Structure 1
Amino acid sequence: MSSSERKPERQCMGCREHKTKDGLLRVARLPDGRVLLDTRGKSGGRGMYVCPDAVCLRRIRKNRAPERCLKTRIPEDVYAELDALCAAV
């Protein structure tokens, strides 16, 4: 890929900043209704993005952004996975 090609950007639901897609974590609601952390960024269905940052994760939990964006309840284990990935970064 040449340096002149643009990388896809997405907006973090925590800080509302636009960042490259590969620098964000994606949470997806699959067509069958399951909600999971999409580590590859390729799963079908509705998705939302968040920075791998503790501040952004706290913010999305507080304002319930994932529930509104994905239009469903987010299981606690998805939040736990996000916290673990954030701590690893």
Structure 2
Amino acid sequence: MASVTFNLKAPKKLNESTVIRMVFAFGKEHIIMNTGIKVKPKEWNPEEKRLRNLSGTVNVQNMNTSLTKIENRIIACYRDPQYIGRDL
């Protein structure tokens, strides 16, 4: 069974933006990649693995949608390699 989750690279640097990392786990293997999306730790919900909808946080819905798309694409490619390199 494969899974995709997201976490922050530097969750303890509260006042600095840090990159959101994607962790793809399958079997005993793990692949960790930066998503290119940066947030401050106070804007991150570690339980939901998505951005919090705080006032003043720009594009929360778009960034959360981007994370969901990344997750769906990785799982689709894992399940069926014919999707590699194609838009999903």
Which of 1, 2 yields 23 [relative contact order in percent (Cα under 8 Å, 6 or more apart), calculated]: 2
Origin of the value -0.46, where log10 I(q)/I(0) by the Debye sum over Cα atoms at q = 0.14 Å⁻¹ was derived from one of 1, 2: 1
Parent structure of the calculated result 3.1, given that mean projected area of the Cα convex hull in nm², for residues 24-71 alone is the read-out and 1, 2 the choices: 1
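Throughout, read-outs are computed from the coordinates displayed, never taken from laboratory work. Values in this document were obtained by computation on a predicted structure and should not be read as measured data.
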